[in-house]
Structure P
Amino acid sequence: MFYYLSLSAALFAAGMYGVFARRNFPAKIIALFIMLQAVLVNLAAFNKYVQGEDPTGVIFVFFILLVLVCQVFCLVFVFNHWRRQSHEQADDSLSLLK
């Protein structure tokens, strides 16, 4: 269990560093997802330690990961839409200057 908790602490620390050190939004989101992965590793380790072979905690982790994947796809979609929209506005303003 010590190894799982050490891995979780290292992931959480790396994510915390990423949140505070990065300036751009996508890098901060990735760091937050790393922190969430650390929490999930911690949850799975404590589930194994407390409940033994009962798969309740692992199923809970699986559903959290499923929600996380859906959030990532939504964020990628929103970010690509935002990027495309900002490029179109920049192109329109350049055509006005010509």
Structure Q
Amino acid sequence: MNQYYVYMMTNIMKSVNYTGITNDLFRRVWEHKNNFNPDSFTARYNLHKLIYFEEFSNVNDAIAREKQIKGLSRQKKFNLVKKLNPQLTDLAEGWYEEKVNKQ
């Protein structure tokens, strides 16, 4: 079964946000954190913190949700994130260390 993720990244000051979609959240967050595409919006604004994500089994549902989130005001996006992640911590913290330790 395929999985799709709608996610939000932010910078250390939490002043800029990016909303995206992927079928591999682990890989995509790693790419953002490591500026895999140095000319990208996320690299330009140092958006290295994963602050929100939702999982979907249907790609069309994920695309619709991404569009819906992108259409929200900044305040509504902030409120959405705060429900899941009140401290706005990096939800991917430790993901890569855990993977390395399992190998």
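Since every read-out is calculated from the coordinates, none of them should be taken as a lab result. Owing to the predicted nature of the structure, the values given are computational and were not obtained by experimental measurement. Cβ atoms are built from the backbone, for glycine too; each structure is taken alone.
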Checklist entry - Looking at structures P, Q, which one was distance in nm of label points 7 Å out along Cα→Cβ at positions 32 and 56 calculated from, given that it came out as 3.0? => result P
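Can you rank P, Q by distance in nm of label points 7 Å out along Cα→Cβ at positions 40 and 72 and just name the one with the largest value?
On the way: P: 0.8; Q: 2.1.
Sorting by distance in nm of label points 7 Å out along Cα→Cβ at positions 40 and 72 in descending order puts Q first.
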Item to check | Structure with the greatest value (metric relative contact order in percent (Cα under 8 Å, 6 or more apart), set P, Q) | outcome: Q
Checklist outcome for this item: Ranked by mean count of other Cβ atoms within 10 Å over residues 16-23, the structure on top of P, Q with the greatest value is Q
Item to check | Origin of the derived value -33000 (helix-only ellipticity at 222 nm (-39500 (n - 2.57) for each DSSP H run of 4 or more, over all residues; to 500); candidates P, Q) | outcome: P
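P, Q: which one has mean projected area of the Cα convex hull in nm², as calculated, at 7.1?
Values: P: 7.6; Q: 7.1.
Traced to structure Q.
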